[in-house]
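Engineer: Multiple structures are listed underneath, in structure tokens.
Each reported figure results from applying straightforward, stated rules to the coordinates on display, with no laboratory input. This is a predicted model, so every value here is computed, not measured. Cβ atoms are built from the backbone, for glycine too; each structure is taken alone.
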Structure P
Amino acid sequence: MKKITTHIMFTVLAFFAVSICQAQVTMDEFAAKWESSRQFTLETVDKMPDNLLDYRPHPSSMSFKEQITHVAAAIAGLSKGFMLGGDMDFDPQAKPQTKAELKQFIEQCYAYGKKTFSSLSEAQLSEEIDSFAGKVTRRQMLGLIDDHATHHRGAAVSYIRANGIEPPAFRGL
């Protein structure tokens, strides 16, 4: 019985270790995911008619335009603050008003984020930092930045649906 229990424990631990390893992505894989996120965000903006950019489902919620601006601005701000980002050649606090301005801001912020995380060494990505999310590695902060973008883009997609418009198709990679 002890031998069976030991075998089961070993199998469970091995399965757990393999699952953790498979959940990690390389920086090249993440860069491909980042590009997909950028493109999906642009497609989301394209789907919302100009006259609905200020749409909000409730007075206490952000408008569509504010959701998208928040996605982009957070990428720039968090990359600068936690990912050792350098100087920006654009205003990270811009308030885009048109689709063209929104799309330009998205492009600038995603490019800045990519430039920032792509310049980090493995040691810098593994370094623990203090953040609003507690003590995390820069690699974890990168995941948080990506998750934050997904969250707010998802809200923007729901605004599109709430107006009876077919949103862009989900993008994997």
Structure Q
Amino acid sequence: MTSLMASAPPQAGTEILDRILAAPAGLVVLESGDSQSLIANFRAIARHSGQAIYLWQPDSGLGNLREAHARVPGCQRLGSALRYMQQSMHFGVYLLLGLELPLSAMDHTLLRQLARPTTGHLRRVVLLDPPAALVEHLGELALHLQGPASAPQRPRLRDGRWVT
């Protein structure tokens, strides 16, 4: 029974992924508050559904969430990863975590180009909990989403007592 539960994708991550994919722009700002649990949800979705979801971090570069140790060669730096995303002809959701300011002029230009709506292949670049200055700088180019609201815990019965 546990294996059936483990194979089902997390609801919160699935709902957010659907909102990301439905975004009219190619750039999404996602303010989650708990990016690590959101990444874990996206990793479970990628493994369950086979979706191409990537994560870029400054210390590890660009990697595929489906396979924990699969790294995209030559995408350690942000500029290289953004160029890879821009030139990719395949479906992909690219999560960027840990962006540090100031970004170079080239990185800003690449983000602006990735924000444009694309025709044909679907590509979304998601900035996870970016710095406020970057969000203000991007303005209306990016769609702003809030992460999963912390749902109030339902009381449950444990040893004859209701606990939350």
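Engineer: Given that distance in nm of label points 7 Å out along Cα→Cβ at positions 38 and 54, derived from a single structure, equals 1.9, which label among P, Q identifies that structure?
Structural biologist: Q
Engineer: On distance in nm of label points 7 Å out along Cα→Cβ at positions 62 and 110, which of the structures labelled P, Q is highest?
Structural biologist: On the way: P: 1.6; Q: 0.7.
Of structures P, Q, the maximum of distance in nm of label points 7 Å out along Cα→Cβ at positions 62 and 110 occurs in P.
Engineer: Figure out for me which of the structures P, Q the number 1.03 belongs to, where Rg/Rh (Cα atoms, Kirkwood Rh) was derived from the coordinates.
Structural biologist: The read-out comes from structure Q.
Engineer: 14.2 is what came out when mean count of other Cβ atoms within 10 Å over residues 46-53 was calculated for one structure; which of P, Q is it?
Structural biologist: P
Engineer: Here's a follow-up. Given that helix-only ellipticity at 222 nm (-39500 (n - 2.57) for each DSSP H run of 4 or more, over all residues; to 500), derived from a single structure, equals -10500, which label among P, Q identifies that structure?
Structural biologist: Checking each candidate, the match is Q.
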